[in-house]
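Derivation of every value follows stated rules applied to the coordinates shown; laboratory data play no part. Keep in mind that this is a model prediction, so the values were computed, not measured. Cβ atoms are built from the backbone, for glycine too; each structure is taken alone.
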Structure P
Amino acid sequence: MRNLKNANVEQLLQKLPGPEKTARLFATLNHPQVLNEWESGSVTRAELAQAMNMALFDDLLARSENGRRYTEETVAAGGSVYFDHGALRTVRWPHSGALPPGEAAFARILRPLGFRINGRYPLDRLGMTGRAWTHDDAPDEIAQFFVSELHPERFSAAFQQAVTNVIGASRDPLTPRAHGLLWELERDGVLPLDAAHELLPLIVGAFARQHDMPHEADYDVLLKESAEMAWIATEGNAFNHATDRVADVFMLSDEQKAKGRPMKPEVEHSRSGRVFQTAYRADIVQREFRAADGSVVTRDVPGSFYEFITRKRSFDQDARRWETDLRFDAGNAQGIFRMTASQAA
């Protein structure tokens, strides 16, 4: 069947965020053309990937007041959001409880859904490595993932111990049943609708914090050396940011600054001169910590944020079509990451 509102994606989301949010998400986000055709009751990897991305976008908006306000204003003005990518942070450390270390915890989800690594970006100033994952079936239209790994071995012994203290008893959100369904999806490229219904909340739930409340003393140790690891201590593997692909990020930046929005002062330019990024500063959120005396204390910390990107296109003479530059840039990424570092306290 052909439909601008893919019925399989719609049914998957109606059970998770619910009918009202599902309708709002379809009205807000770009619709990949690969989803124009669908078969009732049989969910493709692209459909499940899109449903997951839409649910994660909705989760980001729930945690970012600035992003939510921008999105609502954009839709109210007759526009929409072209969901370019979501970013998450992981820790490549052997002492992470039941959770696979670093990117491995998400590769086991992304690969079966049809994503593949499409670039490696050293983030050496941050002690991290980033990798971009694009979808094989619709790389330009299904939102990418920018997955970064923090390397504790590049920091002090005290820092490494604090990392172990924070994430050492992490839970694995994926059940044996989820692993089985992901394996079937990778093998066949499709799942029955009821199986996809079962799998979706499990994989969406992986993009969250899998460890218990951090101790305040550990948080302070982490914060001295890495605002990024301190952020992971409170937020875990939730989306660090989601990104709207816009035609002119410079114009958008000026418009948002004129409205008094908390924008990054300067737009980041890639070395290629083809990718330009800016962002709101992170929304401040309240998080609980275990104090030295065992009591619970609350602190204001940086949460997630909303980003904007402009990607240049070039004409592929052989394919006879315009191709979007889907690459990232290590310098841009490290500049964007400061949107949480600057407000860590």
Structure Q
Amino acid sequence: MRVKELKLYQFKNHRNASWSFGDKINAFAGLNGVGKTNILDALYYLSATKSYFNHSDQQLLLFGTNEASVYAKLEKDQEYEILAGFGETRKKTFKRNGKAYARLVDHIGFLQAVFITPYDISLVFEGSEERRKFIDYSISQLNKDYLHDLIAYRKILDQRNAFLKSLEGRLLDTLLLESYDRSLVPIGTRIYEIRKKFIDEFLPIFQEIHLALAQTEISVSLSYESPLTSETFSAVLQANSYKDVQAQRTSQGIHKDDLVFEIKNMPLKKFGSQGQIKTFVVALKLAQYQYLHRKSGDLPLLLLDDIFEKIDASRSQRLMELVCSDAYGQIFISDTHGERIRAHFAPFDVSFRLFELEPEDSV
């Protein structure tokens, strides 16, 4: 997959802007606030149908405007045009070659992208939801059935939780609770099994890339933590039914599962140095890229935001060596210093295009 052209209309701080891209390295340089990261986020938006950073599309509108659009011309097996439009009073739409998708989820997986940002440290330090999102995004890009199961599971879980909240001061209707459980169990079990298989396939890819990036034999690992490892989902729900009634929510299930990161057989969060944690996270994202590539046969977009500020010079250069290889496709990178980007890529015989952004280029 290659993006040939991108146009932004009232997206974040870009009123009306467009760029034509090269086949390999496309770099954006400029002072903080000129909108470098926003360009990368627009590309991610075209992949995931949502921003990497903002929960609401309303937060993506240029200040004082009520609608926005993101357009891209792509080259895959043929040329495609993708247009995403949204606003305060209009429903979000995605169109491929002029035809609107009936459902946004039908677009997921068409344009794969992996985003590496300074905020990815949250994978280590934030709650389990961040790590589940990492797993679910990786799988959903390739498996539509899995994505549909996630949506169905969340819908039934919300209904079960609403029922539990409604019980305050009332007798428990065990038959109704059991009906929710019967709906959750098969979907949750499928999600668990697919996640478990994903980790089994993902781990060696991650360890291979971490070794190449860190240039050390230090032991790193990750494991999937779920109560379904030792008992059935049905048994988990039954064992926690009293607790759920008291808490008025579903306390256990695949929506609480976690991904455990380890270095030298110890928890990364507690025992990893700052450099080790950053290297671990970058390797995790590059492994996500390679997992998608090896499974789909396509080369996703790689979006690198402010990467040179977050890892040391030697690791930065090893990262450039990796991404300049044929194992990676088109790359979009942002940095405050254009010459620094140019210097990092100078040793490699790759297509390189640098876009210098000025404050007047954005609003």
Structure R
Amino acid sequence: MSTTTMKAVRLHAFGGPEVLRYEDAPKPTLKPGEVLVRVHAAGINPPDWYLRDGYSSLPADWRPPVPLPAIPGSDLSGVVEAVAPDVRGFAVGDAVFGMVRFPSFGDSAAYAEYVAAPASDLAHKPAGIDHATAAAAPMALLTAWQFLVELGHGAPNPFQARPHQPVPLAGRTVLVNGAAGGVGHLALQLAKWQGARVIAVASGGHEGFLRDIGADEFIDYTKDRPETLARDVDVVLDTVGGPAAGRFLATLKPGGALYPVYPLGFDGADAERAGYIVSAAQVRSNGAQLAQAARLLEDGTVRVAIDSRFPLADARLAHERAARGHLRGKIVLIAREDA
């Protein structure tokens, strides 16, 4: 095996899933503060296909420069192969997982056999779950955590002038739209852990799954409009978001909160003037929060659903699966057979 090259998925041009190429790439080298991880599995997230198509869905002034060729991916689970001299808390042989460098972009990313990751982005993998499950968790779990439990950082908020501040959930009613998806099914479980009553909105085929992980009430959006059925809700987490997010204001109690995970296209100013809270956040890498959440994964309080698994070499097929939608949980790329 070469000590300077590895296999990775890269794109040399922007476009559809067909631009993803499994090929030789330079193996990353460690910088101060970093850990070299041999990747066992990588999770797939929407920002991966935003990158792949050149961020065409974002406003022009929001599109970061991406030098090509580029490796996509932020979520990974694997084993530490080397540690920079200034890093504490990790050692060679440790199993780790994390969301690497998000929302920034670097030259070492998750769709690869090796990643040089900032140690602050990583946590020890829970022993009770495999690498595929751990790789599926970070971005979705941190998104749900930072929206519903604790923001955990002071970085400027690109969506609003003020920081996002989660409201206490104990004893309250939370509606999760898109509850079967990656963020949704983890948000449902975190809300239950926090003591909330949860209404799950998804298509009918997911009802049994969502009730099994804690949903108190289920609304099949293919049969009923949730904004006409749900009432007296304290918090709505709309994992779909976008221009239609405002329809959920009708479900809220006076003073209730609407959290669109994807807020672009929705102007909540009128809702805020009417006394509602409308707030969004951009998820950020946070190894310390993942370490807290890892305890919930370890004891089964939070379970991660995997929609499908693909070999790393078949990243194109994985992105095609994502494009078809209606996911139950997360899609995972397998870099090693023991994942």
Can you tell which of P, Q, R yields 11.4 when mean projected area of the Cα convex hull in nm², for residues 139-258 alone is derived from it?
P
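Suppose distance in nm of label points 7 Å out along Cα→Cβ at positions 219 and 251 works out to 3.4; of P, Q, R, which structure was it derived from? Don't jump to the answer; show the numbers that get you there.
On the way: P: 4.2; Q: 3.4; R: 0.4.
Answer by label: Q.
Among P, Q, R, considering only mean count of other Cβ atoms within 10 Å over residues 195-202, which has the greatest calculated value? Please list the in-between numbers first.
Details: P: 19.5; Q: 15.5; R: 24.0.
Looking at the calculated values, the largest one is R.
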